[in-house]
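Before anything else, here is the set of structures, which you'll find just below.
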Structure 1
Amino acid sequence: MTQRYRVAVVGTGRVGALWESDPPTGVSHAGAFALLPECQLVAGANRGRARLEEFGRRFGVTALYTDYEEMLHEVRPEIVCVATHPGSHAAIVEAAVANGARAIFCEKPLALNMVDTERIVGACNRAGVLLSVNHSRRWYPAYQRARELLCAGAIGDLVAMTGYCQGGKPAPGWQSELEGPLLHDATHLFDVLRFFAGDARWVAATATRRAHTQYPVEDDSSALIGFDGGVTAITQVNELTAYTRFGVELHGTRGAMRLGNDGCEIGTATPIHIENPPAEHPEFEWQSLVWQPLAVEPGPPAFLLAARELVNALEGRATLRSTGADGRASMEIIEAIYESQRRGSAPVALPLPPGTTALADLARERGWA
C-alpha cells in the first residue's frame, strides 16, 4: 500500500515514543503510526537531544529537531502527534495547523485552562483539521462493550454513576505550577462519565489542599455532577492514598457495571428469598446483585486503534471517538469544579462562559501559585 500520510511527532519521550518495545507494538504515538502501512514517520521534535536521538534510532527517522516550529515549517507533515506537556499544546497545534497539517492526535488534557483549550479547538475547526484527543479508554474493548450493553438496556435505565481516580502519582512529572490531580489524570475520568451519560449540566464540588504542600494545587477533590436526562455522578479524585485506583460504576434500574484497572464486571438484579416477609406486604421482594466478569475479547492497543481511526476519518470511512469538543468538555468540568470551590461548593451551571479562568483565579486567591 502506498504511504499517503507523513507523520511527525512533537515530544519523543515516553508516551510519544519510548514506551515501545522493539519491534513496536503500537503502545505510543510513534509506534502506532509506524505500524500503519498508509503512514510514514518522517520527523520528530523534542527539547532534549537524548530522547530525540533514541526516537530516531528506534524508528529510523533522520529528520530530528529541537525546535518544533522549524520542523513543522520544513517538513509540513499531514499528521502531527502532540505528546508534550499540556501547557505547550496550544502553541504546537496552532503551528501545525498553520503549516498545513490535516490531522492532529493530541495528548490529554488538551491544555491547562479553558482559554488555551478554546485556542486549540478553534484553530482546528476554522481550518477543517481533524483533532483526536487521547482519551484512551474510549478505545478499550471493555468500555466499548459496557456502552453497548448500557444502550441495549442490560442494566435498565442509567440512574447514577460513581467514579474515582486516586494515587496516580504524577509528581514530579507535573511541570506547571497549576497542574494537579484533576488536570493530570482525572481528565480520563470525566471523559468516561460523559462517554456513558452525555453532557454535564452542573457541578457542585470541592478542590482543596489537605496534606501535600509540595503539589501545585489541590490534592483532594469531591464532586457531584449532573448530566443529561437527570443522571448524577459522584467522583473522588485525590493524591492521598498509597494505592492507585481508577474506575467507574454505572448504576441502573435493573443492574450495575463496574469498570476499572482491576477488572470489569456486570451485576444483574436477582430476587432473594426472605423467610418471613412483612405480613402487610406479602408480595414484597428483595433483590440482590449477582456479579460476573464482563465478557470482553482483548483487542489491539488503544493507541493503534486511535491511529487507525484517524487515518480512516481522513479518508471519510470513520468518525472520531474523542474529538476536540470532547477534550473541551472534560476541561470544562474541571474548571467548573474549581469555580464551585471558589463559590463555597455552590452548584455551577454548564456551559461555562468563554474564557473562564477558574483555576487561575482560585490559585491566586488561595496562594497556590
Structure 2
Amino acid sequence: MVSVLVSSSEEYSGKSSLCAGLGILLKNMGYSVGYMKPIGNILIDVDGTLSDQDSEEIMSILDIKEDRKYVTPILLTDQLISDSLKGIDKGLDKRLKEAHELISKNKDIVLIEGTGDVGGGSMYGLSDPQVADILNAKMILVTRYNSIFAVDRILCDQKLIKNKDNLLGVILNEIHESDIDYVNDLVVPFLQSKNIRVFGTIQIDSTLRSIPISDIVEHLHAEVLTSAHKLELLVDNYLVGAMEVSAAIKYFRRFPNSVVITGGDRASIQLAAIEAKTKCLILTGGLVPGEAVLASAEEAEVPLLMVRNDTMSTIERIEELIGHARIKQNDKLKRTVELVDNNIDLDLILSELDLKKHVK
C-alpha cells in the first residue's frame, strides 16, 4: 500500500478535482483506492454530524465506505485553534495515524487531500509536509499557473518540504490557452532542471469553472422572479451591465454562458441582456423590475434573480463562486476525469510509486 498526499501552492488549485479524477481512473484500472482529508476546513452539517464538504463529495464520487470520522479525523473548529494557541496537546498525530491505518486497510493506494496550501496547519503541527512524514506519504503538488510567479511558489514550497524524497512531483493546473506553449517549452524544462518532476500541464477549462444558477441563488440569498425550472443551467463568467445599451447586446453575446449583474433600475440593460439570451440576470438593490422585463424574461426563459445588496458587493460575492466551483455535477465530473486522463502521466506516477499497473 502507498499513500499520496495531494498538496497545493494555494487554495482552490484543484486538489479535490485531482483526487476525484485520479481516484476514478485508478479504480477503473483495478486498484483498490482509499481517500482521506486529514483536516476538515470547510465544515458542514450532515445529519446532525459535523463534517467537511470536500470529504463528503469525494466519498460519494469514489464510493468510500469508511466512516466520515476516519476519512476526516480532525475538524478545524474554533476550539481546536484555541487549544493549539494555548499549547494544549490534543493527540492529533495519534488520531491521524489511527484513522489512516483504518482507511488504508486492504487498499492499494490512499489519496490524501491536503488543507489549503502547503504550510496550512503548521500551527498545530499538521502542515502537508508534516502530515506526509507522519503517514509516510509521497506528495504531489498542484499549482495553479496564473503567471510566471507560479514557478516561485513551487520553488518556495519545495523548500518547505524538509524531506526532499517526499515530493513526488508537480502538476501545473488552470493554464490559459495563450500560455500553454510557453509553459511546456520553458517552464516544465526549468522545473525539471531543478529536479522537480512535472506529471502534467492542464489548461483552464470553462466546464470546471462553471456553477449552476441554483448555487448563485443560495449564495446570494436571491429571490427567483422567473424561470425557476432553469436553475440547474451552468454559468462560467459574470458580466456587469454598466455600459450604454447600444454596446450591451454585442457585449453580452460574446459571452453566452454568463450571468449579467445590473441595477434593478436599469430596465434597458435588463432587456438587452434578455434579448442577448444571457443565461441569468441578477438585479441588485432590491428593486422589482417592471412588467415588460418580467414578461420578456419569462418568454425567453431567463432566470431573473433579485438581491438586496448593491452591485459592487454582489460582484464580490459572485467572485467567491466563479472559479471555485465544486464537482458535484455529472458533466463536470466526466470532464475532470477526461482532463486528468489526457494531461497527466499516470503511468509515470505509478512507476515512481513502484505500483504495477493492474489489468482488468
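Nothing in this text is a laboratory measurement; each read-out follows from the coordinates by a stated rule. Since the model is a prediction, treat every value here as computed from it, not as a measurement. Cβ atoms are built from the backbone, for glycine too; each structure is taken alone.
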task = Given a value of 17.1 for mean projected area of the Cα convex hull in nm², for residues 38-253 alone, point me to the structure among 1, 2 it was derived from.
result = 2
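Quick check on the output: 3.9 is distance in nm of label points 7 Å out along Cα→Cβ at positions 30 and 238, derived from one of 1, 2. Which one produced it? Mind showing how you got there, number by number?
Numbers: 1: 3.9; 2: 4.9.
The read-out was computed on structure 1.
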note = Value -9500, calculated as helix-only ellipticity at 222 nm (-39500 (n - 2.57) for each DSSP H run of 4 or more, over all residues; to 500) from one of 1, 2, is from structure 1
query = If distance in nm of label points 7 Å out along Cα→Cβ at positions 78 and 302 is computed to be 2.7, which of 1, 2 is the source?
reply = 1
